[in-house]
Structures are given as C-alpha cells and as structure tokens.
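In the part that follows, the structures are each spelled out as structure tokens.
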Structure 1
Amino acid sequence: MEKSWLVEWIPVWKKEEESRLEAYLKKILSIQLKNPSFPPKEKLKTELKKIPNLGGIRIRNQNSTLFYQVSYGVEFPNLSQIRSFTIKGYYVDFYLGRQTGIVPVEFLKTGLTCAFYYFSENETLLYSQESPEWKIKTEKSLGELNSFFKIRNTNCQGCEKIRLVDGTLFFFPSQSGISFWFRLGINFFLLVCAFILTIFFFRNFWIRNRETLRKAIQTKKNLDQEKKSILSQ
C-alpha cells in the first residue's frame with residue numbers, strides 16, 4: 001500500500017515543485033531580462049545560484065543559446081526531465097535538481113514507516129525518507145543505493161527497486177510486521193474517538209449554557225413578580 005501511494009504521489013510532488021520553481025524563475029527573469037540587451041552572464045549566474053532546487057537552466061533565442069548553467073550533473077538531461085517556458089522573447093529550459101550540499105526533500109511527517117529514495121532520470125536524489133531500520137551512512141548517490149540494495153535485498157522482505165517513467169524509486173518497507181492497514185485502522189479509530197469526544201464536549205457545553213439561560217430567565221421572572229408584589233402593596 002505504501003509503495004503504491006509513493007508511486008502515485010512522487011510524480012505529483014515533482015510536478016508541484018516544478019510549477020513553484022517555474023513561477024519563481026519567471027519572477028527573477030522578468031527583472032533580469034527587462035532591458036533590450038541580454039544581462040551580464042556573471043550577474044545572472046550569481047542570482048540563479050541562490051535557487052537550491054534548480055538543477056540547470058538554459059536561456060536561448062531563435063538563433064542560439066545565450067546562457068547555460070548546470071548546478072547538478074554535467075549536462076542537461078533528456079526532454080522528459082526538462083520544463084520550458086517563454087519570457088520577453090526568450091526561451092527558457094530548466095530542470096529540477098539539488099545543488100551540492102543541499103539535502104533532498106525529506107518526508108518525515110507523511111505517516112509512512114518505510115524508507116524510500118527517489119532519483120530523477122539524471123540521477124539526482126530529489127525525495128527521500130529514512131527510517132530507523134534503514135539508515136544509509138554513505139553518500140546517497142544512485143551507485144551507493146544500488147550497492148546497498150544488492151547487499152540488503154536478500155534480508156529485506158518487500159524491498160524493491162522500481163523504475164518509474166522519469167526516475168528510479170528504492171523502496172525499503174518496515175520489517176516490524178505491523179501492517180499498513182492495521183496502522184491505518186488505529187489512526188481511523190483514534191480519529192473517530194476524537195470526533196465523538198468533540199461532539200460530547202460541545203453537547204455538554206450547549207446543555208450547560210441552555211440550563212444557565214433557563215435559570216437566568218426564571219430568576220428574572222421571579223424578580224419581576226417580587227417587584228410587582230411590592231408595588232401592589
């Protein structure tokens with residue numbers, strides 16, 4: 001179940017991150033490319049290096065490439081990894097990556113007990129999550145993960161190396177024996193209990209308020225009757 005969820009959602013995470021990166025690049029480049037002449041390459045390079053999840057970018061016109069920068073890898077990956085847009089008459093190609101020293105995005109709050117490592121097609125580690133059972137001390141490159149997988153695969157039930165459309169997923173499920181459905185059932189049970197307690201709390205609160213209001217109205221009626229009795233004497 002966890003594996004199926006990851007296979008379904010990793011492309012969604014990647015698409016959302018690429019969309020945010022594209023919006024940010026458009027914001028920066030709209031300022032840098034506002035003049036008729038192309039800006040100094042060093043100035044542009046300094047500005048773009050500040051973006052940690054930019055793997056590479058290429059700016060070109062109809063005739064030639066005007067700017068080229070690769071933060072991760074040595075060259076642009078194939079077309080399936082590249083996203084493109086146009087701005088102020090220029091064509092911009094870019095791809096998602098992680099610069100040296102920038103850790104991959106961790107998903108420690110997803111509720112998954114598995115460990116997983118997702119590499120894009122150009123072997124960039126984009127998304128990962130470690131677990132106490134599966135800690136890799138060495139550098140998390142595709143080669144290191146391949147070696148680790150070959151060593152541990154014989155002792156791991158359900159471990160898989162999955163080739164996705166635009167990358168590779170290493171999946172290491174929990175070996176604790178507690179199934180995903182059992183944990184999901186417990187979480188659902190706790191959610192139902194919390195919902196019932198909330199209803200019970202608000203019900204008691206409403207009853208107490210209604211009783212307090214009833215007593216206040218009755219007290220007011222009694223006071224009015226006493227006033228009438230005093231005035232009639």
Structure 2
Amino acid sequence: YPDKTALCADEICDDTGWKNSVGIRKIAMDHREAAREQVHRMRHEMTGIMVGAGTVIADDPMLNCRLPQTKDPVRIVCDTTLRIPLKSRIVQTAEEQNTIIATCCQDEAKIREYQKYGCRIIVTEHADGKVDLKELMRQLGADGIESVLLEGGAMLNWSALEAGIVNEVYAYVAPKLFGGADAKSPVAGIGVDYPDDAYCLVSQRVQQVGEDILIAGELKNK
C-alpha cells in the first residue's frame with residue numbers, strides 16, 4: 001500500500017448541506033485562490049492523485065499541479081467499465097503526464113483504445129460491482145506510488161472509506177450559505193445510521209485558508 005492516502009473534500013459547504021454541482025464549484029473556486037493554491041501544493045507533494053470516472057466526465061479536469069517549479073502527480077482514474085471519453089483531457093495528455101486507469105473491464109479492444117494514447121490500464125476484480133480499491137492500492141504501492149490524494153467524486157470517496165484505504169482527511173469549508181433540499185454531500189454511498197458508526201478524525205487541526213476553513217485530521221480506525 002502507499003504510505004499515505006489523503007481524502008481531499010474540496011467542495012463548497014455550508015451548515016445546511018453541500019453543493020457540488022459543476023457550475024457552483026467553478027464559480028466558487030474562482031474566488032478561492034488560497035485554498036486552490038494549497039490543494040495544488042498537496043498535488044505536488046503526493047505521488048499520485050485519484051478520481052472517479054464521474055469526475056472526469058463532469059469536469060474534464062487535468063489533475064496537474066499549476067504552481068511554478070512543481071511536479072505533476074501520477075493521475076489515477078477509477079473507471080469500472082472504461083467509460084471516460086477518449087477525447088477527455090486526461091486521456092489526450094497521457095503521454096505528457098503519467099496516467100493510470102483502474103478498471104474491471106477486460107475488453108482487450110477497448111483497453112487498447114486507451115493504451116494508444118499512453119494510458120496504463122490496471123484491471124482488478126470486482127468489489128461490490130466496482131474497482132477493488134484494496135487490490136489497486138497494493139498494485140500502486142508495488143509500483144512505487146507512496147502517497148495518493150483522493151479528490152472524489154462522492155461515490156469514490158465513500159468506497160475508499162469503506163475499503164479502509166484512507167488515513168487522512170482534508171475538508172475545505174467555505175463561509176457561504178446555499179441551502180437546498182437536494183444539496184449533495186462530498187461523501188455519498190449508504191452512509192451510517194448512528195453517530196457512533198461515523199468515520200471520525202483524530203489529531204484534528206483547523207486552519208484559516210483565505211476565506212475558507214480547512215478541517216484536517218487522521219482517520220480513526222473503525
């Protein structure tokens with residue numbers, strides 16, 4: 001396993017719920033330079049950065065480090081059925097920045113389409129119908145990836161917590177109130193029914209980052 005897997009909940013949050021629609025996130029991040037700089041510094045410090053296929057489809061991110069004199073992390077996309085577009089920026093730039101796609105798909109013709117662009121494909125067994133994250137982390141660790149920054153989406157965040165691969169959490173909270181009965185959470189899945197069953201942080205620290213608040217800590221073993 002990598003020595004450290006950190007979950008970064010880089011979303012807009014208020015005390016009535018989370019908003020993570022693409023439009024709100026992009027508008028808000030334009031005004032969050034301090035938080036964005038800190039996240040990019042974390043990308044520089046980590047060996048790899050991991051997202052789910054839904055994040056690639058919704059945002060078409062580069063997942064690079066945009067600060068001067070820094071290095072880009074290895075990009076890792078969890079894509080159970082190989083559905084991210086070949087035209088996505090991640091695939092199109094795989095020759096320039098190391099890119100791994102973890103999948104359960106064994107369609108060799110489909111795999112070759114991604115490999116043509118320079119993507120490395122890791123095939124794992126199914127774990128509840130998704131990429132086996134424990135198996136993936138073992139392979140990443142064997143390949144020399146010592147740390148992974150997990151940047152969502154919400155379902156991948158939950159799957160990572162359930163799999164027990166997360167040992168640190170960084171949650172950025174913006175002082176903005178949106179409300180909304182359908183406000184989403186940065187951690188999806190089935191959740192827990194009781195407070196005693198929650199995933200808890202220890203050695204917490206709270207930091208002002210520009211307008212935002214960073215809540216960080218180590219994840220307590222359940």
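What follows draws every value from the coordinates through simple rules; no lab data is involved. Here the structure is a predicted model, which is why all the values come from computation and not from measurement. Cβ atoms are built from the backbone, for glycine too; each structure is taken alone.
Output the label of whichever structure in 1, 2 has the greatest value of relative contact order in percent (Cα under 8 Å, 6 or more apart).
Values: 1: 13; 2: 31.
Going through 1, 2 one by one, relative contact order in percent (Cα under 8 Å, 6 or more apart) is largest in 2.
Using semi-axes √(5λ) of the Cα gyration tensor in Å as the calculated read-out, with 27, 20, 18 as its value, let me know the right label among 1, 2. Before the final figure, lay out each step's value.
Values: 1: 57, 33, 13; 2: 27, 20, 18.
Of the options listed, only 2 reproduces it.
Given -15500 as the derived value for helix-only ellipticity at 222 nm (-39500 (n - 2.57) for each DSSP H run of 4 or more, over all residues; to 500), which of the supplied structures 1, 2 does it correspond to? List each step's numbers first, then the result.
Values: 1: -15500; 2: -7500.
This value belongs to structure 1.
Ranked by FRET efficiency 1/(1 + (r/R0)^6) of positions 55 and 151 (r between Cβ atoms, R0 = 30 Å, to 0.05), structures 1, 2 are topped by 2, which has the highest value.
With distance in nm of label points 7 Å out along Cα→Cβ at positions 39 and 63 as the yardstick, tell me which of 1, 2 scores highest. Before the final figure, lay out each step's value.
Values: 1: 2.2; 2: 1.4.
Comparing 1, 2, the top value of distance in nm of label points 7 Å out along Cα→Cβ at positions 39 and 63 belongs to 1.
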